[in-house]
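Take a look at these structures.
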Structure 1
Amino acid sequence: MTSRRKLIALAAVPALLVAAVPAAYAAAPQPHAARAALTGDVVNGLAAHAVRTGTVAQDHRISVAVSLTPRADKALDAFIAKVSDPRSSGYGHYLTKAQFAARFGRTDAEVKQVEDYLRAHGLTVTAVHPGNLLIDANGTAAQVQKAFGTRLSTWKDTRSGHTFYANDSAPTLPGSIASLVSDVAGLNNRLQLHHQAPSGVTPHNGPAGGYTPAQLKGGYNVKGTANGSGQKIALLEFDGFQQSNISAYDSHYGLGSSAPSVRQVDGGSGALGDGQVEVELDIEVLHAIAPKANVTVFEGPNSDSGELDTYQAIVDSGIPTTSISWGAAETQRTSTNITAVDNIFKQGAAEGLGFYAASGDNGSDDAGDGGTSVDYPASDPYVTGVGGTRLTVSSSNAWKSEVAWSGGGGGVSTAFPIPSWQKSVQLSAGGGHRQVPDVSAHADPSPGVSIYSQGSWSSVGGTSAAAPEWAAFAALVNQQAAASGKPNLGFANPKLYAANGTGFHDITTGSNGAYSATKGWDFATGWGSYNAATLAARLLG
């Protein structure tokens, strides 16, 4: 077991300076001022798997997303714990964006301090996001290198042939600026988030094999008027889709769903690629279970800065439920990148938003290196990680049995300690770290789920199917909460663990490689899949 990686953004830095930047500072940067390194903001082990091929052209344009550390971070954690705990008097009293910024964002003076520094080095500041924790900027490679005190080199991966650039050393900033900054995304473009959507070939009842909406809803006991009416769901995507495919799916199954809307972030995801099937899978599974929910697809560039900006755009939108099917092993990210994304999830949790992320399709070896590792963001403590199962339904579409899917991600985080709400199921194999997944749902590609993509029917599986299955359920719970005058589900994990197995199909057979499904919570399936009627009643009770 690797030792716990501490998410420390900085080496020792001077005490926080909150005074406004002197005018002379903005006009004339002080190159000899003491600087501090963002020690976790560099790709480790490049030389082991890549060959340096040169330097980035000095006039190459680069976009960066500068993440700031929340004020009173421990107080933020404490607030989220109370607002998400149904036993607390503060339960459901979520913050508005303005309230979050006032309590936990950086002050306007501190934000201006960082902006002035970036502009003084020739960068163009393009956005300061609500919450005062993320600043977008762009400039030439020469300007970026000067601002962050590092060199950008070009590399070629010796295994995949993938070419990319990366900073040679950890970025540095003057101490007064470094004390405000947790991460600078955009200094490398090595990380490409992968989507979890393997195809299946075993025929079932869909047009090309796979489960139909009726089978998914029947298997998970979605009944009556639970259809997502009046609810909004966001999808994080790094590729696009064709509405004609969504319309064909909706029409075939008579779902009557409205067309999803699209919000492009940082120019969108570009031309349609092999991730199109992922996007269309996500949309169609949401329509299958919550056909009346309004779906918004957030499309961003597949890069670390694009990921941050897309998550921030989702939080800024206030959409209460998000499904995430893109990720990478914790070990494939920088520690400051994880910190930056985690802070966005914290903001979302404080504002009553829930995130459901696929746990990966490589079983207990998410990194594919022969060891055990977990996928991020499913391993984030403010995200509900969703593992995979193989569901079997009866001839009347009722739940019949369920086993752990061999490809379902799960195991032990090396980035986060175990959260308080998970300690009730703390296992010795976890070593005091965050345990994944929290829950699970149908993911086995044989049979997968029936979808229409790229002009034809197919059967697709993976935890990419399981994540929207859970996000759709969250929308159904929020629909019932609204009808009862109760708060949204928000960050669900404290409530899911407080249920202590009530409302779940406990999965006790199968494994994901290193871990077997057992009675109660386990590393292969978490608590198991949902019985919509009984779990919703438990969560709303």
Structure 2
Amino acid sequence: MDTVKPLLRVSNLCIQVASDGPLAVDHLSFDMAPGEIVALVGESGSGKTMAARAVIGLLPPPMRVASGRIEFAGNDLCTLSSDQMRDVRGAKIGMVFQEPMVSLNPTLTIGQQMAEGLRLHTDQDEKTILARSLEMLRRIGIDDPERCLKAFPHEFSGGMRQRIMLASVMLLRPALLIADEPTTALDTLAQADVIELMLDLTREEGTAILFISHDLSLVVRHAHKVVVMRSGKAIESGPTEQILLGPKAEYTRQLLEALPTRGNLDSAPVAAPLVDIRNVTIEHPGRQGFLLRGKPKRAVDGVSLQISAGETLALVGGSGSGKTTLGRSVVGLVNPVAGEIFFDGVDILKSANREHRLQCQMIFQDPVSSLDPRARISEILAEPLRHVPGLSHEERAERVRTILHDVGLAPIFAERFPHQLSGGQRQRVAIGRALIRHPKLVIADEPISALDMTIQKQILELFERLQKQYGFACLFISHDLAAVERIAHRVAVMQQGRLVEVGTTAQVFDDPQHAFTHRLLAAANPLVRQADGSYQLRSNVAV
């Protein structure tokens, strides 16, 4: 592809914070040909998203392009007016964002949002727009496209919303698609579906893809070239296999070494289970109309599981398989319609008590949503201690200082607010809040999905160390199979509300028994370090 005239050429691009602030992107250069896939990788804050947003003219204030050129099809986008850029954006350059619920308007139907771009950039009549929208929805796997056009975004799963967002962008057949972490919040099967769909749609149109991701396995599988970024600068760039499978730069090696590997965990404790879930069934109520009530949806169907003190049991499966619903039932946030849940020998469904709730703590996927933005970190950490009788003010303050030290945060963080912390630091606070009362059980619901590789490694190591220190049991809910392999003693696999396989981590990963487990593992294909220091994709064969 080197002899083909570039579709996009970024030359010495500098993006500055305000007029006198630091550079968020520092003399970045790369180019890409029609139909080529180029990946931007690096830690959070490396400038990947800012560089991509500059291409499409959507830099958030106070960011600005300070110098450099962004040539698209021979035109410098930096010199275009707002009206000229509006003609390029969408019609010629499309963008798929990380979180479709943020980029899809919750007040408009899917049909209205899909038609918006066609109405703005083409002179097609409403009948043609409708026909093209229906055709695209069929191609992305929507069974009832007519109903989908009348539905709203909240009526779909995360994977389906991302498919719809991709379909809306590709309706205009752009020459360049910018995909900013398009699969971060999806399970491995949904990730594979969305990526394959994106590649199929772009191949047909010859669309180039600028792919932003911290999932290096995805990058190796699909990208032709890669640009490794750090602190706004390109550390190295070139063919993907050359850069990521045989890394030369020290920083690139650090990124790859941060990938989770199977942990050398002690054997899971053999004792009476702390948590004993017996034949639990959970149903969500159906849609309620004026006179009619819809049929309930069964989210969890007859599941039985046990977790021992000091053990980490990972719960994996596709989106909508019932993982989070089951976890919430253990802490009393969801009531089963059948079954029993024993915690420390007490049936919590019959004898729910305050002590059980205090001994079970949750770590949520998004610390931004779960941390009070108006409270200081010290107040957030101290809040669970209100229910510990007899603690003096000084004893509470000492507990806060201790937990800050345990989660690796300096004392200065106590007086800060959540927005003043990075994503990894906020997740450390969320872990500290869950552990400050020394609970017997922690339920971690996708605690690392939004973090880059190096921060994920830090959080997993922190979590393992704290479990050894405090001895809590953990239900670890995740779609990140590499993280599960790193941290879990045992793994339970759920499909459509049912438990299909349970075993030790080695049993499930090395000798899976159920076809669905094979599919999950085949969709993951993590990078594995070889003896000579190079990396290869691990081959998992589905049945």
Structure 3
Amino acid sequence: MNRKKPIVKIFFFLLTCIFILSACSHASPSDSETKAPVKEENKYEKLAKEKNEELELEPIELTSYSEEIGATLKKPVHKKFAVNGKVIVEGEIEKHSQLKSDFAWIKVHSDEEGPAGNKHEYYTPIKDGKFKQDIHFFNGEGEYQITVQLPSTDRENYYYDTAKFEVYNVNPEIKRDITFTPSGQDVELALKLDSSYVEEDGIFQLKGEAGKLTDEDTIMLRLDKDSETWKHIISIKNGKFGYDIPLFYGEGVHKLEVLVPDEERENYYQMATTILIDNKSNRMMKPIEYSNTYIERGVTLEYPLFGGEESDGTFRVKGSIDPKAEFAPETTHIYITSKKGDDEALDVIPVKDFKFDDSFYLRFGPGTYEVTVSVPEIKEENSDYFRYFGFAQFEVDSNAPEDKRDLLPSRGVQSDAPQIHKLAEELTSGKSNDREKAKAIYEYVARNVSYDVGKFKNDEFEWDDSALKTLELKTGVCQDYAYLALALLRASEIEARLVEGMARSGFWPGKHAWVEANIDGSWLTMDPTWGAGYVKDDQFVPNFNETYFDPNKEEFEKTHTRTGVSY
């Protein structure tokens, strides 16, 4: 008896039927229109018949294992024959209750390698001892060897040869049937495809259902081409799933494996089905790197789908948060870190109704940026710092003509807001040069914003602290003074940057922030916080002074230590 030990990963076939409804017309089609498809069908039927007349149609022979389990084949009846695009394998097993599996394993091998490879497999359900499988031909016209294997009666995941036959397909149509493993069948997996071999141009749209999976489950995608591999996890919603898959590796066939959760092992997946995608685009794309946080926090990144895209200086990020995920209601914003060389900027994008869709500046001019998208740490206690966890990382190529890092709006600095522009125009009206404009802005901020002692002492910092918020509340701490001054300066077309450092005396020793403005090619220092007044007995005392507008460098450095610039 010819027995084979198979691989553990197994496949099962689910035939999907597509019903096309067409509207009726009162006009009768011509005879040629109605007869053309029939003539074409008759052509290949005739070819198959002629081929069979040339062959010696000998009866199919079953192996000795068929006698052990009482297996018989109703179809096919010959061991070598010709067909028109399809063959049916149908059989019955008398001792089916003794089998260690509920599937027949059918292997199809083509004599020649084609676009869809040279082999395909089916796992066909055995129900009440009977099995039946329609098989189409993934390479179109040509010779195929088909092996039917039935499960062992004493060992799990073992299958033994039961029958072998050869088929010559006369029809040139290529159709690679969609087949599913037992794992795929267990979760009632179904795909919205007519064939598991498709041609696409850069992006493949995967859509399907998994009736037995819940919103708590996920599906793994694995894309391979040559030695390259990409993996990604997608979520299930109401039993459905979908994802636009970039065909990263250029022209040629990409193999997509869809894997479903392993019932016995947590965080493991089992093969469910395989799709071959012949990409006609020669574009090479860079995969996005995802971390575990992506799944843990229920994120779906809808755009971008791949890295290496080109930008004119701004870049869009779009996605959503699963409302059922941990900390989903508290995730009110995401962070965007864009890094070019040694330069790094941090932007914030709001999340509304569990969705985010906004753009940020690639502010350091032309070149390649490494972008990291993060969710915030959800904390119960106040603090003067924010932690965040990256869930996706990718590259963006900016072709912006110049570096505008100190003029563009930035996190907390809404220099493009209408109310900021209006105020900046009022403050700088009639001023003859940038120094006078900068001094007017310094004076306005120092005179009109009070120092918030409680915010500083209680660490009441918020992710949306900003120039607009400071303008509305007219109170804040050093960063808020700096945000407003920066926004007004940039709105006045004056380059300005936020300086981070330490202050050793004054309000409170510790971290501090102030402003530098580019006036006629030189960077001028201003600290509107210290120009506003002082704190006594935990109360802010307004006491405007000009000491900290363009202060003496040596005197300033006695109290201020510059550590860097923040973007």
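Values in this text are rule-based calculations from the coordinates and carry no lab data. Please read all numbers here as calculations on a predicted model, not as lab measurements. Cβ atoms are built from the backbone, for glycine too; each structure is taken alone.
Can you spot which of 1, 2, 3 the value 2.7 was calculated from, given it is distance in nm of label points 7 Å out along Cα→Cβ at positions 275 and 387?
1
Assuming -8000 is helix-only ellipticity at 222 nm (-39500 (n - 2.57) for each DSSP H run of 4 or more, over all residues; to 500) as calculated from a single structure, say which of 1, 2, 3 it is.
1
Could you figure out which one of 1, 2, 3 the value 70, 57, 49 for Cα extents along the principal axes in Å was computed from?
Traced to structure 2.
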